[in-house]
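These notes open a run of structures that come right after.
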Structure I
Amino acid sequence: MASEENTGEPKKMHVIFAEFDAWIHESGELFDTTHEDLAKENNIFNDKAVYEPLPLLIGSDRLFAGLDKSMQDAELGKEYEITIPPEDAAGPRDPKLVDLLPMREFLKQEIVPEVGMQVTVKGKAGYVSAVTAGRVRVDFNNKLAGKTLRYKYKLISEPKEKREIFDAIMKMDYGNPEGFSADFEEDKVIVKLPDVCKYDQKWLLSKYRVVMDLREVLDLDIIQFIEEYTKSEKKEEKPQEIQQQEELKAEEKEKEEPNKDRPEEEIVE
């Protein structure tokens with residue numbers, strides 16, 4: 001993706017695949033990476049994560065503003081290293097978003113709070129920053145709030161064909177593009193859903209973001225999802241005559257069966 005001239009107009013959202021490593025600048029702590037070996041070296045390896053170049057939506061509010069701005073002007077295949085101040089990253093830390101809660105609130109939910117644990121309290125997500133006698137301090141700030149961040153990244157590829165962009169968006173928003181068929185028209189796409197979507201709660205949560213991203217990136221007016229339910233065919237019943245013949249053969253076989261394993265001298269003609 002070559003650098004574009006800055007015309008002052010907002011750039012169109014687009015999807016790229018990138019690999020990156022991200023640190024908290026002050027402490028040197030690695031908090032995110034697409035490289036498995038580095039994750040293991042820094043004790044942040046997650047066996048549920050996928051360590052490979054990931055699809056990212058550039059020109060949106062999905063990325064930190066400083067990272068998004070840098071990637072807008074980055075070239076494919078070139079490695080970049082940038083430092084992002086808090087105002088262009090997760091923002092400043094707000095002391096008002098820290099609550100001291102009684103321990104019993106957690107024990108009611110059968111939760112034993114520990115420092116660093118992710119928790120949800122009264123519908124708000126936060127993390128435990130301290131545990132004292134009878135009290136738990138929960139920080140509802142982003143963990144990276146108030147931090148200067150350092151990113152090393154490389155843009156690997158930018159999908160151009162509609163189907164490639166569709167697959168990238170499905171992977172980015174849902175996690176898996178497999179099983180989806182997509183028929184594109186001028187301003188419309190008809191998507192046939194795989195069977196797994198019929199009972200997958202994750203799809204219900206991802207669907208509206210998929211719709212929004214397909215509209216913006218592919219400039220579509222209509223996204224149509226199709227769920228297909230096929231009636232299973234009944235097993236054909238055998239004609240009555242054939243069934244009677246098979247029953248007669250089975251009875252004859254049973255009559256012969258007792259003589260099968262007897263010595264010849266014991267068989268009486």
Structure II
Amino acid sequence: MLFSDRSRSRYPNAPVHEVICQLRFPTILTINSVEPADFQEAIRAEFPQYARRQDVTPPKVTGLGGPSPKVEQQPPITNYHFLSADGKWKLNLTENFIALSTLRYPGWPEFARMLDKPLASFIRIYQPAYFQRVGLRYVNLISRQKLGLEGTPWAELIAPAYTGPLREPDVAEDSVLNCGCDLVLKLDSSCQAKIHAGPGRIKNNAPGAVQDPELKFIFDMDLSMNGQTPCTLAAAALETLHGHSTRLFEGAVTDRLRDAMELI
């Protein structure tokens with residue numbers, strides 16, 4: 001089964017690596033051209049560090065199928081970064097989206113609390129017409145070494161939907177060079193999930209960085225609600241996506257893995 005109806009649980013050794021919430025809206029040009037001083041002042045107590053970056057956008061090709069197609073360079077998009085004092089939380093604002101991310105996920109209630117004030121301030125100051133896409137992404141990296149499960153097959157830790165070939169009796173796990181599962185699921189009338197699951201090694205692209213040799217199981221869930229979500233329903237939309245993420249995660253892990261994550 002892909003979904004589980006288990007109640008929401010807390011795991012002290014949860015494998016979540018990064019959580020990202022992004023809300024996209026129709027372009028607001030003033031964000032790209034005027035520094036967001038009023039917005040910074042509204043959130044500065046929680047996000048005192050500030051930086052700006054110019055993101056290069058891909059060129060636009062026009063006239064395809066005609067005698068003279070053209071490649072038009074697009075202007076860069078200004079990406080404003082606001083960081084918490086401890087650097088654990090990052091807020092991004094561009095002319096198209098606002099996003100909150102963290103590499104130290106403390107659980108959904110605290111994540112929602114950290115988003116509440118910036119989102120309310122953004123809506124009050126910029127008055128977007130609506131949100132075109134409300135997204136919530138969980139990147140989970142399951143480490144057998146960290147959980148004391150070295151030598152335990154993935155097939156005993158992850159549900160059959162994501163480990164099918166690894167469960168075959170004539171296939172040794174270490175002989176499988178690539179075994180990934182990619183799904184796009186409709187969750188209800190307005191929500192969907194894009195899931196990547198499978199063993200892999202995480203590459204650190206920082207110059208001179210020491211690479212982690214451990215093979216981890218990646219369970220990456222990108223959930224979204226598309227359409228025209230009214231600003232007043234943005235928080236409810238995120239709660240809906242979080243509810244779906246819980247059912248998907250609980251459906252992906254086995255009791256053996258739950259025990260190792262020390263269910264509370």
For distance in nm of label points 7 Å out along Cα→Cβ at positions 166 and 198 computed as 1.2, the structure of I, II it came from: II
Comparing I, II, where is percent of Cα pairs over 23 Å apart highest? I
One of I, II was used to calculate mean count of other Cβ atoms within 10 Å over residues 174-181, giving 13.8; which? I
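Supply the structure label, taken from I, II, corresponding to relative contact order in percent (Cα under 8 Å, 6 or more apart) with the calculated value 18. Write out the running numbers ahead of the final one.
Working: I: 18; II: 26.
It must be structure I, since only it matches.
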Computing distance in nm of label points 7 Å out along Cα→Cβ at positions 62 and 158 gives 4.5 for which of I, II? II
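If distance in nm of label points 7 Å out along Cα→Cβ at positions 38 and 94 is calculated from each of I, II, which structure is the one that comes out at 3.1? Could the numbers behind the result be given before it?
On the way: I: 3.1; II: 2.4.
Here the read-out was taken from I.
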Using FRET efficiency 1/(1 + (r/R0)^6) of positions 118 and 230 (r between Cβ atoms, R0 = 30 Å, to 0.05) for the comparison, can you identify which of I, II gives the largest number? II
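Readers should treat all values here as calculations from the given coordinates under stated rules, not as data from a laboratory. Source: prediction; values computed, not measured. Cβ atoms are built from the backbone, for glycine too; each structure is taken alone.
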